[in-house]
Structure P
Amino acid sequence: MTTTSLVWFRQDLRLADNPALAAACARGAVVAIYILDEASEGVRPLGGASRWWLHHSLAALDRALGGKLVLRRGDPARVLDELIAETGADAVFWNRLYDAASVARDASIKAALRGKGVEVRSFNASLLFEPWEIKTGADAPYKVFTPFWRAAYQRGAAPPASAPKGLKVGAARTEGLNDWALTPSTPDWAADWRRYWTPGEAGARARLDAFLSGAIKGYAEARDYPARDATSRLSPHLHWGEISPRRIWAALHHANAPARDAEAFQRELGWREFSYHLLHQFPDLPTRNWKSAFDAYPWRTSAADVRAWRRGRTGYPYIDAGLRELWATGYMHNRVRMAVASFLIKHLRIDWRVGEAWFWDTLVDADAANNAASWQWVAGSGADAAPYFRIFNPVEQGRKFDADGAYVRRWIPELKLLPVRFVHVPFEAPSAVLAQAGVRLGETYPRPIVDHAEARAAALAGYERVKSAVPREAE
């Protein structure tokens, strides 16, 4: 007797090392489904950049499945019930998500389906370890990265699995991907993104191969310099599950990489794991200060300052270059992300959640765990966070990590003729130098919207309120 299983794809858009797909294939025929769920209570709508990536990744997955990926929109519980009735499937398999809304939704669906006699199983396809597996000796969650990663690293990672052989994919009624309008129309702000990205499992493998054959050598040092092509740029592929962390881990062990560089890259995977560990243990991480004393911080509201920050018009070239890279490519170099976030939080004193929301909308690698944990890290309100008094100087950050101004010149062409001495401080350049470079401050490029020294003093004054606040748990 032929058995049919539904495989509900989510953030696991690949065939290789996909445990839900493998389990379904072991039973018999498979109906592969992706459900666009934009209305369920508590589920955060995808940002614009994520929608663009999802469109192209689904198209790639559909090709890999021989054109048989089923697309449906709506409440997943209803859609799965409909598909079970249409296909006669007696099992539903999926890989886990870890944000609170998805966990609650999936638990409800699992209970309802099992109550109807349907076999339901879920798997870990996104992480090296389940978030609840790594605990302290006191059986508590880790709150500091280094001991967490030491404990996780010692466990080792399971080997990745190949794509299932003899895959039998059944057909069912499907909606048209183009009808979902995931990509922008007019204006098409993502028109050039295919120059930078190849969404899909094949694109992820190619990205990994290129990184391990090139930039991994020297990665430990070069990764801090945004003008260099020295990072893996695997983050969006990881987020959408086009490649598994287990496959990256295994490939790294077989690569001819210097130990220092391999370990530095492994730690980046470790920070991703730690972020998911935090999201699981503290479900409100994306919306609430992890350290409750930070609820007392006196945030400013300024629509004009937020608009200038988003558009890369702060008057600080290193900051503006990062924000313009983000708009042009859907991505920002990680070192620059820290400076850009620090500027919004500590120079403009805008709530970190405003920045987190902008990154959620504009990053192709927007991820609930990484995004929230990273913004709280910069704000000082998160686990194992940067000290609150660590306030990045936007000029010195540029001089240190973009000494020749190559990164600034790439993304802010109106400053490309400035000499190195002034490329990070056009507001200090003599009028003759500005004129020769074609720069008119306040016209072709803005003056600084805030003075660094004054902003630093105001931020530290605000943090005095935090130091004297009573944490929620102590009230």
Structure Q
Amino acid sequence: MHELARCSQIVGELRGTGDGDPVVVIDPSDGSVVGEYAAATAGLVSRAVDEAERAHAEWSRATPGERSGVLASLAVELDAMAEDLAQQETLQTGKAIRLSREFDVPGSIDNVAFFSGAARNLEGRASAEYSADHTSSIRRESLGVIGSIAPWNYPLQMAVWKAMPALAAGNTIVLKPAETTPLTTLMLAEAALKVGLPPGVLNVVNGPGRSTGEALVSNPRLAMTSFTGSTAVGRHVAELAARNGTRTQLELGGKAPAVVFDDADLDAAARGVVAAAMINAGQDCTAATRAYVHRSVYQLFLDAVVEHTERVRLGDPRDPNTDMGSLASFTHRDRVAAMVESARVGGARILTGGSAPGGPLARGAYYTPTVIADASQDSEIVQREVFGPVLVVLPFDTDEEAFMLANGVDFGLAASAWTRDVFRAQKAARQLGAGTVWINDHIPIVSEMPHGGYKGSGYGKDMSSYSMEEYTQIKHVMVELTGLTRKPWHATVSAGLWCD
């Protein structure tokens, strides 16, 4: 059993005792118990905010170079821990070890390294005389204590996406990982302390969303709440935060379309869409879940994606030859299965997959890679986020119809278009309503570019220098230049102020 005595971390103290209910961490690939911890109660959450509030005075006054240095050291430390991080990420999520090693962990380290540089590049408008008698300048300052909640699909990456821009900008943070996946977030916090992050700057509290999470979001001393998760829960978080006037940044659900035009490289599109649909067993809010394909190439594309999907190797996530591990929990596996079965009953065709596997994998939360055709645009499988290894393929006849169908859901996080026509590509970039639009690819991200959505997918940005705008506030400083006791504008208020 994994050592989980370190259930919460506050001010550098790794706490093994808590007075909350016990929470069990399960390896979803085989159902075995990884460990157990006591959830952080409202009292412990309040103490974490106390310590973050205390630490903010010092951390916010640290120079950009000092903050940058700590984060740069953290990137080096995480790189040295990379294999252990990958193993722990796979243990708690069931994802394939190859994905943890080649995507989750290196991407997280790169993001830490990026924000070590961004810490030294907090820009404001140049000082100038916008009024003849004054010089104006802009200060970009930290907000204070940030309360952040990260999801279970990419525990380490999402913890980094939440913590790094906040810390780089001079904020302190109380971070709650998903209750089922706390391991790598705790490792991140331990590494930060090891390389010199001051106690109280990064605090981790563990527990369920309904208790620990709500206690955090409802704390009136938070300057901001950042949340990644489902749209329904995100709206609840926003409601709780609004009661205290706390600003929010929300990265919510997705239902990303991939639009494949008749002039696309079909082989590239089919391979790319399958990869983008099945990454992390489909548990990715930017995953390609809906492929809209021009009717003239629709059957060719269907045949190709079925062939490629059936090549995805389902298996033990610790085996480097495995392409796809289990889903993150048995409850979630059952939810995915129920949505696919509902589509089948509604008349859609399941071309491949559509079931939980038997044999040795039956003891884990596995679900076979699935391709669905003949679903209607208004069906649940098209409109709602499945968050599993399920791709729905639908035909279109005209470009305008394609854009209408692609945009015809409540989400707007990501989308892609596949075409050789540069003019059509530019039109797709304009008309697809999503925070990220890929042309002839789907999924790649870089630390330098923002991630965030439209519509029901939330607002605000993770990653990139744009995210620093979420974690800072603007102060206008205006300095009088003349030294005059009596200012001409005083007479507007009172003639006696201008002349005695």
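Assign the value -10500, calculated as helix-only ellipticity at 222 nm (-39500 (n - 2.57) for each DSSP H run of 4 or more, over all residues; to 500), to the correct structure from P, Q.
Going through each structure in turn, the value belongs to Q.
A value of 24.5 was computed for mean projected area of the Cα convex hull in nm²; which of P, Q is the source structure?
Numbers: P: 24.5; Q: 27.3.
Structure P accounts for this read-out.
If distance in nm of label points 7 Å out along Cα→Cβ at positions 228 and 372 comes out at 2.6 when worked out from the coordinates, which of P, Q was used? It would help to have the intermediate numbers written out before the result.
Details: P: 3.5; Q: 2.6.
Computing distance in nm of label points 7 Å out along Cα→Cβ at positions 228 and 372 on every structure in P, Q gives 2.6 only for Q.
Out of P, Q, which has the highest value for mean count of other Cβ atoms within 10 Å over residues 236-243? The partial results should precede the final answer.
Working: P: 24.9; Q: 17.1.
The maximum falls on structure P.
Once distance in nm of label points 7 Å out along Cα→Cβ at positions 300 and 428 is calculated for all of P, Q, which comes out largest?
Numbers: P: 2.2; Q: 1.5.
Comparing P, Q by distance in nm of label points 7 Å out along Cα→Cβ at positions 300 and 428, the maximum is at P.
Computed from the coordinates by the stated procedures, all read-outs in this text should not be read as laboratory data. Remember, it's a predicted structure, so these values are computed and weren't measured experimentally. Cβ atoms are built from the backbone, for glycine too; each structure is taken alone.
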